[in-house]
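Listed next: structures, encoded as structure tokens.
The numbers here are math on the coordinates, done by the rules we state, and not lab data. Every value quoted in this text rests on a predicted model; they were computed, and no experiment measured them. Cβ atoms are built from the backbone, for glycine too; each structure is taken alone.
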Structure P
Amino acid sequence: MAVKMKAYAKINLFLDILGKLENGYHSLFMVMQSIDLCDIVEVEKAPSGIDVTVSDRQIPRDGKNTAYKAAKIFFEDTGIKGGAAIGIEKHIPVEAGLAGGSADAAAVLCALNELYDAGLSQPELCRMGLKVGSDVPFCVVGGTCLAQNTGGILSPLVELKNCCVVLAKPDRGVSTKWAYEQADSMYLYHPDRIRILDFCEKGDIDGICKYAGNVFEQIVEVPERVEIKRIMREHGSKLCQMSGSGPTVFGIFEDEKKAREAAAAIEKICGEVYVTGLKQKGTEKA
């Protein structure tokens, strides 16, 4: 028996670093949104061990892989005897600020929970996921959420609707670890958390777009970002901003035709461009 899951990417409508904790992790304040760009993750029971195969050869298949880590934590924490064969068909760009690895880990946890009839609740899956990475709990839950501290405190927000998202991923990756190290040594301007939450409570997309922000734009240099944003604005985007630690820039559009026109123009200067929509789940059956 196998369980096949869609593992959805995310964008950050808001990302602020509040400080570094004693354990070395960072306290964060993030408004996160699932989008319907996804990896396909297939998980089967195995007598023992964890075997990972990935369509993208640059991604590790050993203990450095987030899906492998998630499976290992699942078996350790539940005490269940068994193993897993995991196949990942990648569609979410790597090192892009879109939580592709975290989404895969979340999908593995949900699949194993079903395969082994573990009966774990969503909060329990999130607690396991947090041991893998700060974005994994959100990728388990999905939708529109406020994520706080190291990513383990999640609060649902009013669902956003009727928007297209254009993703522009330049031909480079950004190490999340490196980006946070740089943040520790810089003075950062912090966007307005109070205003963004007020508009999130109302589900006011105009207000959300006005007060959106990502501190990593002060840290991570993406030469194409200015031109990508110019094109997005020229075609009517309500918001254009970097997601996560980058380098992907996303634009939010209310008009799909304008979104696709923007994407066509951006393709001339950018490595990977996608037109996608919002999603209100982190994972689901494929």
Structure Q
Amino acid sequence: MGLEKIQHIIKYIEEHYHQNISIQKLEHISNYSYRNVQRVFKAIFRESLGAFQKRLKLENAYKKLIYTSDTITDISYAVGFDSLQSFSKAFKKQFKVSPIQARTEKLTVFENFINNHSEEDRNINYELVFLKEMKVFYIGIQTKNYNGIEIESLWDKIDTVTGKDKETAYFGIIVDQPLITNKLKCRYEACIDKELPSKEFLSTHIFGGRYAKYIHKGSYGSIEDTYRQIYKDWLFNSILEFDSSPIIEHYRRNNYNTENMNDYITEILIPIKKK
């Protein structure tokens, strides 16, 4: 049993991390014994299923603390803790700061990243858009800090199945926030809107809500600079409250429909907190 066999479990835990998930449910989803699933999961991700779910609770809580104005008590219950006390204790153990420190000192999360410019500051604008839910088919990987070479290798693998189809829509799901998540545990999902016969592709749904749409122009090698501008603008100028769900990159103009990297257009779609 490899990564593709436990993607169903990963997706289920991601969607229900805030709930109590029974062993029987995981066995039903995977069609394997819990012991076998646990063994394979730990071999791939270097953590147990329980540790993975707890980490998702705390990382989503951290994002809610810095992205929104929700109360700390509401956040603790929203991510699945029974009490504020147990949440605060687990949060401090994981991140070495209290929840209130994480909120009041949120600039420190972004500080090193936004100051590490490879180009001059520039203004960046966004458009608020509502996007309908869409079914896509994806393959996921665990990648060190969203390593570009690893992500390109994943798309090369997909190309062998899909070919270079100009009519297909291509998306990347930035599952984790690398400024919070351990850089070795970051996950990326390469998605297309075309169903394929390969069993490696699983289906999921993306969108279904409001997003702030930013535009990155040029090669993917410089996309971090656009993210720096996004976070700098959001921290100092914007009144937006982001949601804790994943950022989605839509590769609107890419190597399938243009030859010049300078003409690439990537829509960076950041979910907006639901009211």
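Numbers at a glance
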{"read-out": "Winner on FRET efficiency 1/(1 + (r/R0)^6) of positions 46 and 158 (r between Cβ atoms, R0 = 30 Å, to 0.05) once structures P, Q are ranked, highest first", "value": "Q"}
{"read-out": "Value 0.60, calculated as FRET efficiency 1/(1 + (r/R0)^6) of positions 150 and 262 (r between Cβ atoms, R0 = 25 Å, to 0.05), assigned to which of P, Q", "value": "Q"}
{"read-out": "Structure (P, Q) behind the derived value 7, 30, 36, 21, 6, 0 of P(r) over Cα pairs in 10 Å bins from 0, in percent", "value": "P"}
{"read-out": "Structure from which 19 was derived, relative contact order in percent (Cα under 8 Å, 6 or more apart), options P, Q", "value": "Q"}
{"read-out": "Answer label among P, Q for the case where FRET efficiency 1/(1 + (r/R0)^6) of positions 94 and 214 (r between Cβ atoms, R0 = 30 Å, to 0.05), calculated from the coordinates, equals 0.95", "value": "P"}
{"read-out": "Of the structures P, Q, the one that -9500 was derived from, the read-out being helix-only ellipticity at 222 nm (-39500 (n - 2.57) for each DSSP H run of 4 or more, over all residues; to 500)", "value": "P"}
{"read-out": "Label whose coordinates, when distance in nm of label points 7 Å out along Cα→Cβ at positions 78 and 254 is calculated, return 3.1 (choices P, Q)", "value": "Q"}
